[in-house]
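Following are the structures in question.
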Structure I
Amino acid sequence: MNTFTQYILFFLLASLCAATAHFYFSVSGEFAFIPFYALLIWRLISLAKNRSSQVK
């Protein structure tokens, strides 16, 4: 596979990701960031659990 084909495939992949994000944010509206908040809270809880298990 040559470089030009790789650039075309990368452009198509980037366009697909951008279209998915655009569709998600246009549909979800004000509730758009709830999954990101859930992931952030889950990450903070897992970090706290790891830190408490390292102290023992």
Structure II
Amino acid sequence: MTHGPFFFAEPLRIINIGIEVFAEDLAAEGVQVVHLDWRPPSGGDPRLAALLARLEDEE
């Protein structure tokens, strides 16, 4: 990204977590980006997340 005010002295290097389109848009602007395909545990189901948390607490 070379337009707009310069807030950073060095080129940006981004780790994008989650929505891939954000990484694609940054890459299209010339930003060095790595995409991590992360999703919430249990697919975002609150009941399953609570069960997983209980299992983790038992360890």
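When FRET efficiency 1/(1 + (r/R0)^6) of positions 25 and 41 (r between Cβ atoms, R0 = 25 Å, to 0.05) is calculated for each of structures I, II, structure I comes out greatest.
Looking at structures I, II, which one was helix-only ellipticity at 222 nm (-39500 (n - 2.57) for each DSSP H run of 4 or more, over all residues; to 500) calculated from, given that it came out as -11500? Checking each candidate, the match is II.
Assign the value 1.88, calculated as Cα Rg over 2.2 N^0.38 Å, to the correct structure from I, II.
Details: I: 1.88; II: 1.70.
That value comes from structure I.
Every read-out reported here was derived from the displayed coordinates using simple, explicitly stated rules and does not represent laboratory data. None of the values given here were measured: they were computed from a predicted structure. Cβ atoms are built from the backbone, for glycine too; each structure is taken alone.
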